[in-house]
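Student: The structures come next, written out as structure tokens.
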Structure I
Amino acid sequence: MTELPDWLSAAWQLWQYLLRPNTLVAVLIPGIASTVIIARTNRISMRLRLLWMGSLPLTVACMRWNHVGDLHQLCIFSIFSVACLLVLFRRMYISPALIYALTFMSLSAVDLGAAFMHALEYDLPLSTFYYGVGGAGIHDALLIVPAVTAALALYATARLKTTRAPLAEF
């Protein structure tokens with residue numbers, strides 16, 4: 001029997017990792033949902049794109065690794081989440097679903113980038129650098145932060161609409 005090519009073996013390992021219960025819940029399902037939300041959005045304003053792109057380097061600057069024995073844990077502060085809520089309180093509307101999707105995508109990008117850099121720094125195999133991304137399952141920030149941000153955006157939007165104040169599209 002012939003051995004699988006390296007790229008196919010790495011792809012198979014990634015697929016197996018994504019199908020684990022923790023990563024299925026924290027990475028694959030929210031990733032598919034976010035992709036669908038963004039694809040179905042008619043138009044994402046230039047201001048929202050700039051806000052998203054501008055928040056990425058700030059989020060990277062605010063992340064840190066906690067090392068306790070053999071456990072290496074990444075802590076990420078979502079600048080995009082805070083920025084979206086500030087925009088809402090300035091009476092500008094952003095869809096909560098879009099906030100969810102873009103928050104997930106920003107945290108995923110930072111998480112994957114940090115995991116890759118961590119693998120380089122600690123001489124870990126690059127074919128499995130993503131191990132640990134979404135590994136906490138329902139307790140992972142990739143699942144919790146976008147959901148909480150979207151829920152707060154939904155609440156803020158509902159409160160603003162009760163004041164009958166006009167909301168401008170962001």
Structure II
Amino acid sequence: MNARIEKLRARIARIKAEEQRVDAATLDDTGIGRQVDQWVTKQVTIAEDKFFTQGFELAHEPKYPGSSLWPGLREVLKHDPEVALAVTVYLNQEAVKERLFQAVKAGAGDNQVADKASALQALRAERYQLECDEEAEICKLEEQGVEVFRRGDMDPRAILGLPA
């Protein structure tokens with residue numbers, strides 16, 4: 001086999017391995033912090049929308065003697081565990097953020113990537129260019145009468161000369 005094609009294929013294999021590593025990576029600390037903040041913000045919104053809006057009942061006397069002062073609030077917490085969680089988070093936002101960040105960070109491992117989408121895009125563009133180079137080399141060899149097999153996992157666009 002042609003040495004140039006072998007070099008191209010070796011580089012393509014390394015890039016594919018890197019793509020798999022990046023694809024399997026977790027977010028970096030900044031990304032984890034952003035995700036935790038978004039989750040806590042969502043819980044705060046749920047608490048405000050589904051629990052604290054019921055506070056109007058505190059402005060009234062109970063309708064029936066001996067009944068709870070807060071029947072609506074109690075029923076919301078009793079029948080909707082999502083709201084109970086949201087209220088707990090609402091009341092302890094900073095502590096929940098810190099503990100959740102530490103738990104997520106502990107499970108994230110060492111394979112972290114800041115911007116997975118752009119890293120994958122760059123790797124795929126580099127691999128596509130190498131596959132185009134490989135196809136050009138194959139075509140040159142075929143013109144010289146040398147039979148070269150194409151890889152089965154080659155991007156069809158590179159074979160057909162289409163843009164990525």
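Since every read-out is calculated from the coordinates, none of them should be taken as a lab result. Just so it is clear, the model here is predicted, and its values are computed rather than measured. Cβ atoms are built from the backbone, for glycine too; each structure is taken alone.
Student: Using P(r) over Cα pairs in 10 Å bins from 0, in percent as the calculated read-out, with 10, 34, 32, 17, 6, 2, 0, 0 as its value, let me know the right label among I, II.
Tutor: The structure behind it is I.
Student: Still on this structure, please answer the following. One of I, II was used to calculate distance in nm of label points 7 Å out along Cα→Cβ at positions 109 and 149, giving 3.2; which?
Tutor: That value comes from structure II.
Student: Of structures I, II, which gives 5.1 when distance in nm of label points 7 Å out along Cα→Cβ at positions 93 and 125 is computed from the coordinates? Walk me through the numbers before you get to the answer.
Tutor: Numbers: I: 5.1; II: 3.9.
Here the read-out was taken from I.
Student: Assuming -20000 is helix-only ellipticity at 222 nm (-39500 (n - 2.57) for each DSSP H run of 4 or more, over all residues; to 500) as calculated from a single structure, say which of I, II it is.
Tutor: Structure of origin is I.
Student: Turning to a different aspect of this structure: For relative contact order in percent (Cα under 8 Å, 6 or more apart), the calculated result is 37, so let me know which of I, II that is. Walk me through the numbers before you get to the answer.
Tutor: Values: I: 31; II: 37.
The correct label is II.
Student: Thinking of I, II, which structure, once semi-axes √(5λ) of the Cα gyration tensor in Å, for residues 37-116 alone is computed, gives back 27, 13, 10?
Tutor: Considering all the candidates, the number was obtained from I.
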